[in-house]
Each structure stands twice: as C-alpha cells, then as structure tokens.
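Below you'll find a set of structures to go through.
Here, each number is a calculation from the coordinates, and none is a lab measurement. Since the model is a prediction, treat every value here as computed from it, not as a measurement. Cβ atoms are built from the backbone, for glycine too; each structure is taken alone.
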Structure I
Amino acid sequence: MYGNAAILAAVVLIYSASSGRVARSWLSGPILFTAAGLVVGPLGFDILHLEITAVDLKVLAEAALAMVLFTDAAHADLGVVRRTVGLPERLLLIGLPLTIVFGFLVALPLFPTLDLFAAALLATLLAPTDAALGAPVISNEAVPVETREALNLESGLNDGICVPVVVILLDLAVGTEIEHRSLGHAIAVVIEEIGIGLITGLVLTAIAVAILRIAAQREWISAHWLHVPVVALAALCFASAQALGGSGFIACFVGGLLFSYLHDRPKEMLGGAASTGEVLAMLTWVVFGGPLLGRLLDRVTWSMLIYAVLSLTVIRMVPVFLSLVGTGMSVGSKLFIGWFGPRGLASIVFGVIVFDAGVPGRETIAVTVVCTVLLSIILHGATANPLITALRRSGGNGG
C-alpha cells in the first residue's frame, strides 16, 4: 500500500513542478498521467499494483467529475452566455440527441453481436463531453469567449442529461420489466433524474452561501479553511442528489452556477475545489493507464478502433455542425467546437455502471469506451494548443 502511495505521490509531485511548462506544449496532464500509468503499471515496469475494482474507479471518477463540474460552472460568465446566439441550447438540444442517433446507427453494422439497446447504450455512453479534458480549451483566453462558455455549459450539462437516458436503456437492455406505459416511465425517469438534481443543487447551494455570508461577516472562517467549504459543498450536492435518486452531475453544475451568482467573491474560495478536482482527475488517468488498460487493451478489435475514431470525428462533428447552422459562425469555428468534444470521466463512469449491470455485450461496450477515451486523451490533448492558434489566426467566430 505504501509503495503504491509513494509512486502516485511522486507522479503528482513531478507533474505539479512542471505543469505550467506542460500547459504551453502539445502535451497535456491527462496524456502524461495516462502515460505514467502505462509505464509503472502492468504494461510497463509493473511496479504499481493497485487492487482497484470497477466500483473503486467509478467512485474516483465521480468525485473528480463532481469537483470539476462545480468549479467550471462557478467560473462561467453567464452574461456572455445570455449574449450568445443560443449556442449551449443548440449543442444540448440538437447536437446531443443527433450525436446519440448517429452513434447508434454507426454501432449497428460495426457490432452485429450487440442488440438494439446495447448499441444505443454505447452511443449514449460516448455522447457526453468531458469538462476536465476540455479544460485547456475552456480556460484559454485565446479562444473566443462565446465558444468557451458554450463548450463549458455543454460539457457541464450533457452528462447529467445523459444519465436518465442511460437508466432507461439499461432497464431495456437487461430485460427489466417496464409496463405498457414505457413512454410515461421514460418521462418520469428524466424528470426525476434532472429535476431532483436541479432542485438539490440550487437549494443546498443557496443555504450554504447564506451560511458562508454570515460566517464571513462575523469573521468565523479561518484563513486555513477558506477553500474547504466549496470542496464540501460540491461533494454535498453530488452525494445528496444521488442519494435522493437524482443526477449528482446536474446538482454540481447548477450549484456552481448559483454559487458564482450569489457569492460576493466566489473566485477567492474556488481554489481548493479546483485543485482537488484536478488531482482526482489526474489520479483517475493513472488508474486508467495502469490497471484498466492493462486488462482491456489487448482486447481491442478493428471494429472498436474504427468506432472510436468515428465517435471523435463524424459522430460528434456532423451533429454539432448541423446544430450550429444559422448562427453566423465560420466553418472553422463550427469544426473547432465539433472537434473539441473530448470523452473522459463521464464515459468511464457510465461504462462501469453498464458493465456492472450485466448488459449483454458489456465487454464490447467497455473496451470500445476505453479505446475511445484513450484516443481522446491523446488526440484532443495534442491538438488543443495548435488548433487554438489556428482558430485565433482565422478570426475566431466571425462569419
């Protein structure tokens, strides 16, 4: 146990000492941490022996995603969002459903052993974009602010929107009996997952901000604990929503938005949660590159690799391009937004849920998700800075 802890601590220490230099290069944190997992894991020197289960990986990825979603939402500029030409709405209400449909249609011929529900599950697992992997784009001021906020809101909300879809398809895929009113059941699941998550995030954040205001006025908060409340609040929003049957991802994102709106100086308190989320995300990539790839990488087939490439390109980019028709954005900007739909933590979480549920064809689904996420880590990480430079030279969002 201590040997594993020492290796993980050394990896984090080395990266933290060079993180600024990495951010200016074609590399990225996820690339390096995944590579570290490969080097020290069973596919490399085999010195990191993590007896981690699928549930452990799910918990780690969920914790990382909860922190990232809350802090990304708290940093969002709602004024810019209101001025955009409905970009987040287009991406979520047109682009996301079309992405799932395209992914489903492509999966059918490539994976003939999957039934209709399993193919639809695969498409849904790989539809949500990853806020952590998208950070180099969302945080880079060289990217037009409207584009950054649209991508931020999309990545913050699409995983929560996909949760009820995954739940419904899981019921169908594993043969859980759904009464004749399947449409009513589906609507109820959607309302429950999104509604409970929304209400939980708003209520808990409003109460927390009120408490923090009183504490600040009376100077009760120690300087050493200034960054802790947001970490606790993000965890509280996620865990409470999940316990109540809602989407913890939705709760964290709307909680972050409300925190930024209600709190007088939100950025002063976000440092702890942002750092916590980044460290948890990076540790997830070490596990991903070590034990997970060690078990599944040799099971990748040509069909899985082809689907992974198509998932990151045609399946994502065509729906996004269509959803942005009529916005006045340049072709380059539309393609830029379509390309930067990285797959990561949410897909891993959903993949573990599907695998544990015993869905027919679950190994095919799991390995395809792993293959897609691995390609996304490499391709999106390596192309972020070069494509941002190209977008800036082309004139940003101009028509």
Structure II
Amino acid sequence: MIALVDCNNFYASCERVFNPKLKDRPVIVLSNNDGCVIARSNEAKQLGVKMGCPAFKIKDLITRHNINVFSTNFALYGDFSKRVMDVISTEVEKMEIYSIDEAFLDFSGYAEKKRGIALRQKVKKWTGIPVSIGIAPTKTLAKLAGAIAKKHTKSGVFIFDDGNLIRRALNIFPVEDIWGIGRKNAKKLNLFGITTALQFRECDSNWIRRNFSINELNIQKELYMEIRYPLELTQKRRKNICTSRSFGVGTTELLKLKEAVGSYANNCATKLRYQKSCCTNVSVFLSTNPFKPCEPYYNPHIVTQLDVPTNDSMEIVKAALIALNNIYNDQYIYKKAGVILGGVVPQEHMQLSLFDSLDRTKRQNLNKAVDRVNSLMGRDKVYLAVQGNVRKRRVKQEKLSPCYTTRFSDILEVVI
C-alpha cells in the first residue's frame, strides 16, 4: 500500500503556526511582487477567492471580509516543509518527496487507518501543520483517497482497502481531477462522453493507446490497482530550470531588463550547479501586462543553443543577455521577464567541443568559490556587475511575515 501525505493549504497553514489569531479566519498568500493569489485557506475559498486571481481584482472582497493577506515567505515555507518531511521520515523506511507539501510513503506491511491517524497527529503536534492522508494500492488511487480525506472526512485519513469502495468513489470522481490527466485530455475525454474516473477506467485500453499517450494508459492500470508508478526514492534531475518574476512597476528601459534577466540567469545557473548538471540551451521571454487591454500585448520568446553544455554563470548570463537584445522592443512596457535553462544533462556527461577555448577548470573553481561565499554569508553577497544593485531590486513584499525559524532577528518573543 502507498500513502500520500498532503499538507492542507500549506502556505496559509505556515502563516498560522506562529500567529494563532489567524485560526478560522480567511487567509491568502500572494505571488512574487504581491501579484496573484497562490494559496488560500478554506475560509477564503468559501468567500469566492479564486486561485491565480490578481490581487488588485479582489481588493473590495479583501476589505469587505477582512481577509488576511500575506506576501510569499519562501524561507519560512521551505523550512516548514523540511520539518514536516523529517517528521514523516521517522515513521517510514521508504518515502518519495513529491513536492514542497506532498510525499508518497511505503505503507506495506501495516496499512491501517489508525496508522495514518497516528502519523497525522504526530505531524500536527511536532510542526503545527495539518495534513491529510490517503492510503491506497497505487499512487493514482492514493491521490484520489487524499482528496476524499481532505474534503469529506473528519479524521483527515481515508483508505481504499476494498474494491467495491474504490468503484463507488471512481463513479462520482470527475475525470479531470484524476492525477496526471490534465485539462486538455479531460476535455478530449468529455467529447467522447467520458466524465467520471470509473468510465475512464473501464475504457478499452487499445482505444486509450491510440488516442492518448502511455501516461494515460498507465493511469488506467493504476486505477485497476496495478502499480505503474513505483516510489522514486532518488531525487530526479530537473529537466528544465526557470526563474521568472513580475515587476512591481512596468518598464521600457533596456538597462533594467538586463539587470533583471542577468539576475534570473545567474539564479538558474546556481540551481544548475546545485544539482550537478549542465544546460544545452538558454531561453528568455518577456511579457507586457495582460490585464491592461488598453495597452498592446507583446510576449516574445527566444531560445539560444549553446556549443558546449555548461553551468557557468558568466557564460549563461552572456547568452541570456544576447537573447534579450534580440527580442527587446522599446515600444512596449514590460511587466514580466524570465529565463529558462533547458536540455539539462549530468555534469559528468557533458560533451566538449573541439573549438572550445574557455578555461572551464578555472571557471568551475571560480563558481565554486562564489557559491561557497553566498551560502555562508547570504544570498547575492557576491554577484555579477550586470545584475546592478540587487538590493534595490528586491521584489515587492508589503505583507511579508517574519521568518520565525530562519532569521535570528525574527525569532518569536514571548512576554511573561
């Protein structure tokens, strides 16, 4: 049996741990530069706050219902995620960390509901984060069980230990909510009259193979309790690495865009070195504000192929800036920019070029030194000149909560 542990409204729950006044009150968390809603408490959902909705569109709703608004505090959320995963790891031998707030566990040998309840209580007691647990023979069914546990049970734990129970649940579960199906495939299935998970499971396998991919066929097998996605106990190498931000104020200045794109490219390169990988191409994109229909919309994108796979910051930043110059148009006001590193390969398997004249050993040692200083002294203590004044370009975070667990100056004070 496989168990899925899913933190409930994770970002909102993190904000509540050190602020008990927020209990049972609506809470939302905004994206970078306080742009869009990326997390909502159940109370906020009931008030009609939609995921991804721009904050400026719900100002009246926030004021009318006194909704508590927070800027993203990734230092706090990342630390709480590690604490939750550390607690879970004490109860199982095999675990796959699926995302910042989800993990699949090996519950073979003792897969009873009371084990899930005990684990849920332990996580809540040790971290303050509420979780839901779904237990089933496969990952796909565990996802479904987790959704039922979160929305329809008081205990927060649900187990699929009976074939008839699984059939009844699949009969009322929408096909678009099946893990891995996606909206596009769900629309296609709906055109053929397939609207529930049970209908999808009972489709002809040959028809699914002809009209969809192997992924959908594997999902169908998993709904029949046949394991097609075992636990992945080693962390997968990321195929693409992206850094993108919305600007607090739109800009037409090429210099500001260069500073932003240079910083994003350097950030991507640092992530690339962390996972001991190299990239073979660099993509840069820009975007104007899509929420201003009175202004012309422009969303250019360009991909630059590299002669030699690399994780060198200077080389990647240089490629990104050349790409930026090729798509920049001074007739538009830009609201967002981003850099994507693709074609990721293992660092030890990079293919060199006969005409490569760069001293890669020297560059590798330099990048190691910079990474070491920044890890000890703080992010961006050492940075490239093209990044400009990094501190002046900090993202807009007007509602940022204290970093209770990662910054000494923000440690909670108790007055006795």
**Complete:** The value 1.3 for distance in nm of label points 7 Å out along Cα→Cβ at positions 188 and 220, derived from one of I, II, belongs to structure II
**Request:** Figure out for me which of the structures I, II the number 1.7 belongs to, where distance in nm of label points 7 Å out along Cα→Cβ at positions 76 and 212 was derived from the coordinates.
**Result:** I
**Prompt:** With FRET efficiency 1/(1 + (r/R0)^6) of positions 4 and 284 (r between Cβ atoms, R0 = 35 Å, to 0.05) derived from the coordinates and found to be 0.45, which of I, II does the value describe?
**Reply:** II
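When you work out distance in nm of label points 7 Å out along Cα→Cβ at positions 196 and 324 for each of the structures I, II, which one comes out largest? Don't skip to the answer; put the middle values down first.
Numbers: I: 3.6; II: 5.4.
Top value of distance in nm of label points 7 Å out along Cα→Cβ at positions 196 and 324, among I, II, belongs to structure II.
I, II: which one has distance in nm of label points 7 Å out along Cα→Cβ at positions 92 and 292, as calculated, at 4.8? Please report the intermediate quantities before stating the final value.
On the way: I: 2.5; II: 4.8.
It was calculated from structure II.
Given a value of 31 for relative contact order in percent (Cα under 8 Å, 6 or more apart), calculated from one of I, II, which structure does it belong to? Show your work: numbers first, answer last.
On the way: I: 31; II: 16.
Traced to structure I.
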**Asked** For which of the structures I, II does the calculation of distance in nm of label points 7 Å out along Cα→Cβ at positions 116 and 300 return 5.2?
**Response** II
**Item:** Answer label among I, II for the case where semi-axes √(5λ) of the Cα gyration tensor in Å, calculated from the coordinates, equals 29, 26, 24
**Value:** I
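Given 12.9 as the derived value for mean count of other Cβ atoms within 10 Å over residues 60-67, which of the supplied structures I, II does it correspond to?
On the way: I: 25.8; II: 12.9.
The value was obtained from structure II.
When helix-only ellipticity at 222 nm (-39500 (n - 2.57) for each DSSP H run of 4 or more, over all residues; to 500) is computed for each of I, II, which one produces -23500? Kindly include the intermediate steps, with their values, before the conclusion.
Values: I: -23500; II: -12000.
For helix-only ellipticity at 222 nm (-39500 (n - 2.57) for each DSSP H run of 4 or more, over all residues; to 500), the value -23500 is produced by structure I.
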**Request:** Looking at FRET efficiency 1/(1 + (r/R0)^6) of positions 132 and 260 (r between Cβ atoms, R0 = 35 Å, to 0.05), point out which structure of I, II has the largest value.
**Result:** I
